[in-house]
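Input: structures, listed below.
Nothing in this text is a laboratory measurement; each read-out follows from the coordinates by a stated rule. What you see is a predicted model, and the numbers here were worked out from it, not measured in a lab.
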Structure I
Amino acid sequence: MQTNELVAFVVDKVDDMKARDIVTLDVRGKSSVTEFMVICSGTSSR
């Protein structure tokens, strides 16, 4: 799976889980750990 396909897959799955404010950050060249970060928020009734 290519990087862009993986990012799209992750965004789709967190959207399915009702995540809000989904943002993807391209950190290639800035991080030796990862190429992208996906940040989102959510709500809970707990």
Structure II
Amino acid sequence: MEFEGTVFKVLPVVKGTGAKGEWKKQEVVFELTGEFSRKVCVGFWG
């Protein structure tokens, strides 16, 4: 997936513990350019 936009908001890192150990994720909200303004939230795990 490809898109063009700007970073609207960087959300805080979320951490937890599951059956396979510790995990963390962070989500970033992008504002897309174009005729209609849209926001997309992308999650990063690792």
Structure III
Amino acid sequence: VNPLPGILPDPRENSSFPKAAFASGLTYNEMINKVLYTSAKRHGLV
């Protein structure tokens, strides 16, 4: 599966979103889970 531009797992690959997440103390998996949860919540799925 190809990740969306800007959310590659390795922040050294010029992925700004993970860099910001890592700077705030999140792991890559935590960041992805927060994105998915927020989206599901916005659409009334959780």
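Starting from the value 1.45: which structure in I, II, III was Cα Rg over 2.2 N^0.38 Å calculated from?
Value 1.45 for Cα Rg over 2.2 N^0.38 Å corresponds to II out of I, II, III.
From which structure (I, II, III) was helix-only ellipticity at 222 nm (-39500 (n - 2.57) for each DSSP H run of 4 or more, over all residues; to 500) calculated, if the value obtained is 0?
II
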